[in-house]
Structure I
Amino acid sequence: MNRAFSGFAVFDLDGTLADSLADISRALGRVLQRNGRKGIPEAETRELIGKGPRTLIERAWKLTGESAGEEEVAILTRQYLEEYRKNPKGGTRSFPGVDDGLRRLVQKGWRLGLCTNKDGRAARALVEELGWGRWIRTVVSGEEGFRKPDPRPLQQAFRQLRAPRGRHLFVGDSEVDLRTARNAGVEGVFLGHGYGEFGKMGMDGMHYFEEAVAMFRWMAGNGGPAGKIRKD
């Protein structure tokens with residue numbers, strides 16, 4: 001087992017490591033129904049995910065009728081979090097290759113963390129449910145005071161990993177995640193299997209992988225030039 005390589009990687013959660021679309025859609029649907037709104041198909045819910053539960057609610061309300069005011073959004077967000085926590089275990093699964101990939105990285109000497117706009121309690125519970133607590137050393141959530149693409153949550157995650165030197169990667173599935181990596185001055189990795197779209201912001205020097213298996217193989221080899229995104 002080789003632990004000499006000093007690499008530090010922080011991951012987004014929903015759409016990057018965890019396929020949580022069904023759980024998110026289920027909880028959102030219950031809140032919409034509870035408040036007399038029409039439901040949103042899972043495929044459309046996928047397009048609303050990003051920037052945390054509050055933004056999810058704002059987007060859902062705008063999509064299904066009149067937008068909600070600030071105070072109402074706060075109430076609805078609390079309802080959503082309550083409903084999300086009622087979801088049965090097993091509704092969210094890791095994407096193919098993630099469990100083995102995380103294990104292999106730790107064996108190679110990487111230190112791993114999470115930076116998510118998701119509710120912190122839900123994020124930490126999911127890490128334990130999926131068995132990642134033995135590999136993920138820190139979880140920085142949307143409750144820390146700042147949200148991606150602000151670089152401060154990601155910077156906090158790296159500080160908690162005690163990562164002053166070495167390779168620094170942030171892996172996500174959205175343009176928000178790539179902006180966060182750029183704003184923090186670290187290498188960004190985009191996973192195409194998630195809920196976001198790469199967009200057209202011209203992220204020179206970033207890395208792209210369609211599936212987690214290929215990305216983890218690349219990272220386990222200490223991350224060479226493969227996977228670089230070319231600007232169109």
Structure II
Amino acid sequence: MQSIQQQPTFILVRPQLAENIGAVARAMANFGLSQLRVINPLCNLLDEKAVATAAGAEHLLHQASVFDSIEAATADLQWLYGTCATQRHMIKEYIPLPLAMTKVMTQLAQHTVGILFGPERTGLGNDILSRCHQIIQIPVDPDFSSINLAQAVILTGYEWFKQTQDLHILLNCGETTLATQGNLQRFLDDLEQALDRANYWREPHKKPLMWQNLQNIFTRLQLTEQDLRSLRGVFQSLTRNQTK
């Protein structure tokens with residue numbers, strides 16, 4: 001998990017619904033974020049609805065900082081982003097969310113960064129956006145661009161979290177391991193001989209391409225040692241049945 005100094009600060013501006021604030025806390029906790037500030041909330045951050053929707057992340061509600069103005073809430077921050085789904089009538093740089101999070105990650109090496117989220121009914125007003133250096137734009141269908149507050153936070157948190165992770169595809173092999181190339185090759189050799197005996201190819205000149213396609217099927221499956229043992233058992237059973 002990133003340390004506090006390496007995290008962006010999420011700032012809610014005049015949130016209206018307790019359940020949304022709780023859902024925001026839950027979304028932030030999902031992605032290892034802990035810096036939450038709230039400007040002029042229209043409900044109690046520790047309302048029972050907020051605690052219920054936080055679903056175990058109510059510690060973020062307890063430690064959230066509450067302010068009465070954007071000036072007070074952002075005084076110690078060096079870079080501010082606003083969030084909105086559609087572009088406003090002002091000269092401002094709009095950055096797609098994934099690219100913005102890449103930039104935030106770089107900025108945090110030297111600067112403190114805040115990301116502002118507007119109230120549920122209206123989103124951030126131009127008076128707030130004019131205070132932001134840049135605007136993060138969450139790509140949505142322009143015909144229906146309204147996003148719930150907690151949804152906006154979870155999308156932003158997810159894109160942030162991806163920047164902090166060494167993402168890779170993991171094949172969980174359980175108690176076995178991926179098959180070695182040697183064992184896989186022996187399996188394929190035995191399979192080819194069995195198909196030769198069964199006259200599978202029918203037209204010999206087509207065998208090279210057909211066999212290439214079959215080999216590709218088995219290598220694409222990322223077979224484990226247990227898979228090879230199971231397949232050998234299947235083939236042995238079929239062979240016994242054919243000889244009876």
Structure III
Amino acid sequence: MSFAAEPRVLKHHVVRAQLEDRLDGMAEGDPFPAEREIADQYSVARETVRQALRELLLAGRIERRGRATVVAGPKILQPLMIGSYTEAARHRGRPASRILVGWTDLEADDELAARLHIAPGDPIIQLERVLTTDDVRVGLERTRLPARRYPGLREAFETTSSLYAAIMERGIEFRRTDDTIDSTLPDAREAALLTVDARTPMFLLNRVSYDQNGVPIEHRRSLYRGDRMTFTTTMLAPHD
């Protein structure tokens with residue numbers, strides 16, 4: 001007869017539990033103790049504290065603001081759906097907006113041309129914006145569109161509004177998307193635009209949207225803060 005071994009309790013799990021007890025008595029935005037202070041208080045190595053803090057960061061209990069660590073508010077629940085991020089956030093009662101990073105003129109390389117069903121070298125307009133919720137920068141969105149399909153878009157489009165709505169006003173319907181979601185870390189530029197530490201975990205969503213005729217509408221690359229966002233979706237079983 002064999003017996004299962006007792007699960008090993010790791011030091012950083014003990015430290016995390018103690019820190020969570022402390023967090024329960026703190027308010028959103030309160031400064032959180034530094035690694036060295038926590039290590040001294042609990043007589044553990046700083047690497048042990050670092051592991052505990054990393055787990056609290058992923059759980060959305062704390063967030064890094066520059067060199068400081070503060071108590072975080074509740075994570076934002078974002079449905080994975082066709083449509084505008086900010087409209088979905090507002091529908092859930094969360095104030096949301098966008099900050100323009102810039103427009104860029106590009107030429108489609110072979111990979112982008114294949115995704116958008118256009119010829120290599122065709123002109124592309126790129127729109128990049130920071131997404132905010134509750135005045136916190138939570139995402140960075142880069143949208144690439146075939147320039148010939150959207151004449152005058154740059155001049156007419158109000159960049160704090162919904163690009164999804166602006167495209168639909170041109171008689172184009174969003175019918176389906178192909179999505180891939182990965183985990184990643186921001187590069188230095190992305191971290192600066194999102195005002196986060198470069199160690200902040202991110203969700204990376206790549207999407208190609210298609211219209212009512214099966215023609216690609218856009219290629220979108222969205223980077224979302226993993227410490228502030230949780231994605232939700234509903235899946236239905238196929239009918240027999």
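Here, each number is a calculation from the coordinates, and none is a lab measurement. Being a predicted model, the structure only gives us computed values, none of them experimental. Cβ atoms are built from the backbone, for glycine too; each structure is taken alone.
Of structures I, II, III, which gives 2.4 when distance in nm of label points 7 Å out along Cα→Cβ at positions 39 and 183 is computed from the coordinates?
Values: I: 3.5; II: 6.1; III: 2.4.
Only one of I, II, III returns 2.4 for distance in nm of label points 7 Å out along Cα→Cβ at positions 39 and 183, namely III.
If you rank structures I, II, III by mean projected area of the Cα convex hull in nm², which sits at the top with the largest value?
Numbers: I: 12.3; II: 21.7; III: 19.8.
Sorting by mean projected area of the Cα convex hull in nm² in descending order puts II first.
As an exercise: distance in nm of label points 7 Å out along Cα→Cβ at positions 79 and 159, calculated from one structure in I, II, III, equals 3.7. Which structure is it?
I
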